[in-house]
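Since every read-out is calculated from the coordinates, none of them should be taken as a lab result. Predicted model only: the values in this text are computed from it and were never measured. Cβ atoms are built from the backbone, for glycine too; each structure is taken alone.
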Structure P
């Protein structure tokens, strides 16, 4: 994951989302707000509704390159994902800042998984509701899941580029940052879905290939448009978190270090 660019939702979609949310907030009973909100979201989140057409167009512009999932970066994003789940936060069902574009696999995997550091105890508390249990508000607290809409995941996660291509917590064990990273990795299945580390390894190879071509073209005084195209290929390639980590770790990557020495401008891409 990388931090997503903060793009404003255009009018009139922003005003219409607020109106949708006001309709939900006006319902006095919490359980009814959830039930009605989920029903309304399903009905309104469809092609041809100008509001959600605008939502999806803006979320698409926030993606890197092709429209890739904000969580796994591997598959095409086609579902409006609620970062805070509809099942627990009816007040955010139509909140623009609670949306990101995700693939079906990630949306299904995450589903209603969410946790908070409970306000009273600071304990990591997973939100659960047993089947048939009374529907009441979740425990108050700050989110555990890293939110790429407002946070930079690279401050919590690092990528093992030398072996497994797994995401790892970057903070020391026992810290809040370590807990958040560990929970996010598990809640989104970023390592347990075995095809994702394989895809990251492939992306690493592709980034190396693109950068090698760029350096070769630069050293041969290739035409500017050729260099610009090679740069664009890197900037828009899927799995941008791999490129972010390549830049961060390049001094210790034997196959990458000399390429960045030849093209230090690539560190700004």
Structure Q
């Protein structure tokens, strides 16, 4: 009985810790997305220039995809998760310190790379925790990401209302990420299933570097791509749309983003029960 209680407590603690890292990821991203209108205005960019600059995020993500997967496989998601969280939050500070379009482009490229490493690390942890539970809990982790987006939008609204610049806003978010990452660095899963399989290879057996995806993976990939196009449009342009088209009071510019993140969180928190 005591062993069962300890196992249950350990599982719960793993879940809470990984969920906290998802919250950090969502908070960092929302802090950037909700301040896009301010940075656009400060750099004097038009919509075409902004669209071109924003493309550096997916370029950074795609560029880092293979490297991120290798790093997580080689060093484990536990170690890389802490590094990625701090890298991601530090890249956010760089975005607040830019003074030119090319600096913003370079910063977004690094931001995309950091986001990719963070996403792979934290989702690897989430898969491991889900297997411990033996039931679907993945959507709840992503629900925390969306809830953090909602919270990040509210924080941004408050800070804009009291005239806090993006740089100091992003420094505050970095400090929050730093505290969470360092506090919980030993509270996530110590080993990945992928590492265990690697250690279980028979003598002379080689690990596959690339596995050809089947048609179901390709179909799911296309569905995910379509979903991300829609999400990305909302993330990047909703606040700009509110500012330039809807034209509400300054403190309500981020209302559309906040509403979208709130509804997304609600959908994700009920998704596990529907799967």
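Numerical summary
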{"quantity": "Of the structures P, Q, the one that -27500 was derived from, the read-out being helix-only ellipticity at 222 nm (-39500 (n - 2.57) for each DSSP H run of 4 or more, over all residues; to 500)", "calculated": "Q"}
{"quantity": "Identity of the structure behind 31 (criterion: relative contact order in percent (Cα under 8 Å, 6 or more apart), calculated), options P, Q", "calculated": "Q"}
{"quantity": "Origin of the derived value 4.5 (distance in nm of label points 7 Å out along Cα→Cβ at positions 46 and 214; candidates P, Q)", "calculated": "P"}
{"quantity": "Origin of the derived value 19.8 (Kirkwood radius over Cα pairs in Å; candidates P, Q)", "calculated": "Q"}
